[in-house]
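Just below sit the structures, each encoded as structure tokens.
What follows is calculated from the coordinates using simple rules that are stated; it is not laboratory data. Keep in mind the model is a prediction, meaning the values are calculated, not measured.
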Structure I
Amino acid sequence: MNIINKYLTKQLVAIFVMLLLILTGLAWTMQIMSMMKFLLNYGINFSSFIGLTALLIPFIISIIVPFVTFIAVIFVYNKTISDNEISVMMASGLSPWQLAKPAIRFAGALTAFNLILNIWLVPVSQNYFYDTQWNLRYGLAHLKIQESAFTDISDGLVVYVDKVSGHDMSQVMLSDSRNPKTEMIIFAETGKLVTTPRGLSIVMGNGSLQARNKGIVTGTFSTFDMDLNVATKENSSSFRVRRISSWDLLKYSVDNTLLKHKKMIFNELSNRMLMPFMNLILAIVCTTILLKTSLLRRRASFSPALAVLAMAIIMTLYMTSTNLLESWFDFGLLACGVFGCLGIALMVLYKK
């Protein structure tokens, strides 16, 4: 029996790893293509861009793991049935339950891995992704001021600098026409680029300005701080549940000031805490259908299609239910449904 367990487990691991690498690579490539604007519009170097997109890999893996698990199980067990290996094993006295144990143990390990991924690693990587994305778009990382040249920082905002040393500048001329009613031209001896919670700013010293606001206004200053971008870090982040830690998400679920976000919060909680158990459910349902139908007098050629149909129904019902959650009562009902389905599948598989 140990030899059979090792044989099936080895095949499951090999197929799973191969499929996971292929599908993750494809999904990552699609993300790279959809985010090419960072390379084209913000002057980000290629290594920073790849690092940014790589932060999406944990999230991609967390989504596709249950489906890859199902594909690996159906491929391995259907192949062993087609090669009459399962028939020989059952003829030697092994039951469907015993033959399904490698898949159940494998799916159980992946459930634990998926839980760790969803509860801890995905929120951390998503939080870092959004922060890095904001810094690359609005922070110092993307802005490169050229000496003795006019640089368009954004629409209506142009700067000319005589000398640049890192983020320090000298002999600065800045034209701000973002608001046509308050156009402004500033001359300063020194300037420095800084990142603030508001976004990217330039702090200028010892200069003068001319502004048009129902007339021409002129003046001088010793220091002057100007925002270079209208975006703020808080607004760019908005309420993104994927970047919120699981502990904070639990606290937000009982916060009555976030009523408009309740569906998003409970949808995310269900995906983090219940979705990993789909690994077990899909693996058990798949092995149950394949192994039980292999006992029929006439081998059921429709078994793989039936397993795929069952998977589609289960995932459709689950995903539909997660979009309807608005309270812990609803979450409890869904949890009962998930674990009830798991228990029924185990009983059907174990029953002789």
Structure II
Amino acid sequence: MNRKNFVIAGLLAGAGLATTAAQAQQSINVNIGSSHPVTNIWVHAMKNVFQPEVDRILKEGGNKFAVRWRENYGGTLYKFTDTRAAVRDGIVDVGMVGTVWENSAMPLQNVTYFTPFATNNHEMLIEIFDKLNATLPALRDSWTAQNMVPLSSLITDSYDLYTNFPIPNLAALQNKKINAPGTSANWLRQTGATPVEGALTTYYTNIQTGVTQGALSFASGIGPARVYEVAKYLTNVDIGSMYLGSVAVNKRFYDALPKEVQDAFVAAGKATSKAHGAHVTRTAAAAMETMKAAGLQVSNLPAADKQKWVQDLPDIVGPWLQATGEPGKVVLRAYFDELRARGAKPLRDWDRAAR
């Protein structure tokens, strides 16, 4: 190897790159991982779409670069409480980041959790946050501050009530204990129910042992967790779909990549978003069929009771706006502008306070 090639090889190695002996193709090591298994709705497309799509794009683009994937799925390197730190600090180069668990460090990303009853169209929500994360300075800069670049948005399907008792009307929630983790506890204010912290991994046992009588959750999560075995009543409320976080890449790692590889990551991220939305749609539909076949009883909360729930909620977005200041107002306005531009009709104008 001549001196010029030696220098190039040294520079590439510093960016996580290694040249082949023939210098025809550069091999790039990428550590990719998550806190959840690949069967999870937020991880499925990382393994089954993002990785093969990057490989395809690079191969069809001249085969100058090839990625050597080092997979760390299922919490092998970090748990759900550490998704932000794992990508930020380079424990993985690419990973699932759950901003829903990072309200202190990344509050702007949690705008949907402070504005319920906005939309139940989770595929539309992906489109909105793919756009806003890339183009809205307030959101884009908050990712940069965490040394990350978002590639693909992650969402939930719409939240409803899964309980071990029927809910013919809103009054049935009086004095009931309902699992509603984190910010979603706000959604139960003025309903008479008591929110209890929990997660998909704890709902089954909580309800089975009487700690709670139900949970606020979504079909694509409740189905695989088999919570319907102990909570045989589903009351459709359509509290809405939520933006949960993103598949993101460590920014220092990303900045050191060749432009062709950066472009492949971005393009694969877009494909991952589309596939994720479709996968959640299929998973939620399949879960509903399974749950109904197992005896789940499905009903709708009466329209008048739903309207009362929406209107009686206190100003839960107010404290979030106070904490986030002008950037929060910008994000809230942009989010609701995007909703309405796509034909969504939020049941409450949470953005009024930001106008």
Structure III
Amino acid sequence: MAEKLNIGVLGCGPIAQAAHLESCTKARNARLYAVCDVADDLRARMAAAHGAERAYADYDDMLADPAVQAVIVATADAFHVEASIRALRAGKHVLCEKPMATGLAEAERLAAAVRETGLVFQVGHMKRYDLGLQEARRFVAGGLGEMVSFKAWYCDSTRRYAMTDALQPQIVTSARAKRPPEDPKADRRRYYMLAHGSHLVDTARFLAGEIEAVSARLSDRLGMHCWFVEVAFAGGALGHLDLTVAVRMDWHEGFTIHGTGGSVIGRTFNPWFRRSSEVEIFSEAEGAWRRPFGADGHFWRRQLEGFADTVLTGAPMTGAGIEDGLASVRAMLAIARSVEEGRWLRLADAGGSL
């Protein structure tokens, strides 16, 4: 493409280094124009390594640069809302890492800013750019018939860091980096739900549609956290979600879908393998299985390209928009409250913060 979207990346920490900076340099329709971080050593190193034209210590200075067309918010979760709103107010489109917010009030405040500005805002649920999941979604829309049941599981592994350390670039840290006042990982329930539960919830919504209510149980004993969540989908299907951290085995993630016109079985891999999900689709009408092959498994780059297409050409958004982000926050809050109260909880009644 002749035109490329000028991206400014806010935050040069782990997720920027492992996903977003490389995506900007590889995207067909976007380029890394600027980086911003308060840590001088980290900012200079990332700018040099990835070829950014500008490097900013002050976020407002980057937002004031007319050449910056869009911002990737790659900070800690606690900073997502304020950073996104400031970018929108400055006239910049925003791709914000998930979860977009940790509470309903701040999520709604961000949603109001998106609606007011009319700019493109996308949540970084990059699994929507997994070719296997996309093929499953197409079958759900065109061949599955009426969905009867949906099951999905996201089970992090005790061996995940041995795997990710071998796959990711060496993460550079800085003592000068800006961190939240409290350690985000101190409360494991909260951290696992925000970091992993947000993926599971969005995958369920992406494939099975809107979630109306949940009934959740949690076991956090013997060094493992396990959420079992019954789900009532708006379309009438029954669902079950399993979030377990961490299983004593390989990474274990996938889904099964059953409908009147067929079934889908999916196996999803640790995302740092950059490997599309293995999906098997059975069509009742054809009496046959098919298994699509997703050769391009760089979900973060494909996510950025989809975002840039929407900004540059007005193409329909293919990722998670502001309403998806709101629904994801509501679902996580409903799960947390259902665990506490031991009852079914409608997402419409969820509130507060994680």
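Tell me which structure, out of I, II, III, gives -19000 once helix-only ellipticity at 222 nm (-39500 (n - 2.57) for each DSSP H run of 4 or more, over all residues; to 500) is calculated.
Attributed to the structure labelled I.
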For this session: For Cα Rg over 2.2 N^0.38 Å, the calculated result is 1.42, so let me know which of I, II, III that is.
Result: I
